[in-house]
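Given below, in the form of structure tokens, are the structures.
No value in this document is a laboratory result; all are computed from the given coordinates. Here the structure is a predicted model, which means the values were calculated and not measured. Cβ atoms are built from the backbone, for glycine too; each structure is taken alone.
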Structure I
């Protein structure tokens, strides 16, 4: 009887091990590169990239794509007097900031689409009220309006424009755009929805150097 029990237990253990071992392992897929792409004659694939830019941040410093080289960053578009989605977006972006602000390879670029009102001084005051004491991680950017609208629509593939029919006089999406070290878009998330920002928070480490 004891021998039978021992044999049964060994058989059960063996079957359990086989079942666990035979279950397919989930392989985490790399984040895609979004936007248009093409294949050159030599076979290399060329992916969509963020175009060259240069704007001023809340400290009055010039920030360009050269400063972002080798960095992972999240970009969005807003304006400080926005009466609709911007407060929600900034609350959600603060969650991202608090988690990754100490990582030197991570940045946030928030572009104002109302540069006439959102001067460097206004952006600095806005940042400080959010609890962002300096621009080491989170840059609030201003510059020529057409340059900001252009980079929003053609590079970040999101909506950013003046529209007097919209509340506050501007139209923009709530997109948080995740960009890798080479300027490729690796994800777009709705910054007004906590669950999508959770996805962003989980995806950032997948491409951090």
Structure II
């Protein structure tokens, strides 16, 4: 099994790259989706988050209001660190469990794992190669503002809570330039994915 770590910056376009790889035959794990599942009501991470942040982060149905939680942590580095402390070990444990399952059931497939904070959490050694989805800073700010309906200051604050995207790009085994249209991105991803298949 070939294990690909897919990362980038917030609003850089990781999802379209992951979807394209899946369309080409890869299995996939999305750590954001795992992160959402572990904070469902009354799960251990949910309990820990309510204990630390208080019930004001809850929706009426007891689910966590991720937008409200985001506003809290992106304005307070110590609270972001606490959020990561509560969630990251559980996300990684679930991710590893999923990897083992796919290895047992589909040992010959390429497996792409989308990990937004791959470098920040020092997970490089898990993967055979790392793909970074890159855009320039202005494009990233504009896309994040449009996606989340936030102002420029909030967008910059969220972007700066992560490792600079240019630094991630320097560490990439494969760099996906996602500044252009979707068709061009799909073409870049397809070419690099086919390179993997030709090596197997």
Structure III
């Protein structure tokens, strides 16, 4: 059983989100890639506890060389035909589409969810290059809920981390431009005691 202690930021209220555009900072990377940061946006609601309790989390496996290993996190995916698991996510999706729609040229339509149960859960270096992300510029939104975790980025092709962002409860990070093709990102393991974290990723049609 995953233990969760609610943040002091989760104050009962009407659940309305602050304007997304206020407080967004764009960080240029290289080769046409960039990152937007919007701190402390998805707060003021019981969103994290509700997702932790109500989402049908699943464990997955993957082939690694000559053996099958457990994916070190729990997963859920909401196709565009499915209702999102919390009204605030629907509200967030609408706000993000309003903000990025003119630049992106299409809406975010799917939601992938990852549950990092503790510091042993992670995701290795990768880019979202299944589908159109392999050839086309796109955007991927990451909404971070729960415990603070690092998200690191590096240029594709290897080498050490060259950008690191600590995402806290309610923070939003958007990777845009060529980021999925020319950069990689990861959430590394950590030995320090950390509580659970949920990552909600909004993507356009045909990108995983």
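Given structures I, II, III, which gives the highest value for distance in nm of label points 7 Å out along Cα→Cβ at positions 75 and 131? Intermediate values should be presented prior to the final figure.
Values: I: 2.7; II: 3.7; III: 1.4.
Top value of distance in nm of label points 7 Å out along Cα→Cβ at positions 75 and 131, among I, II, III, belongs to structure II.
Taking distance in nm of label points 7 Å out along Cα→Cβ at positions 59 and 187 from the coordinates of each of I, II, III, which one would give 2.7?
The structure behind it is I.
Additional query: Which structure, out of I, II, III, was helix-only ellipticity at 222 nm (-39500 (n - 2.57) for each DSSP H run of 4 or more, over all residues; to 500) derived from, given a value of -4000?
It must be structure III, since only it matches.
If you don't mind, there's one more thing I want to ask. Can you rank I, II, III by Cα Rg over 2.2 N^0.38 Å and just name the one with the largest value?
Structure I comes out on top.
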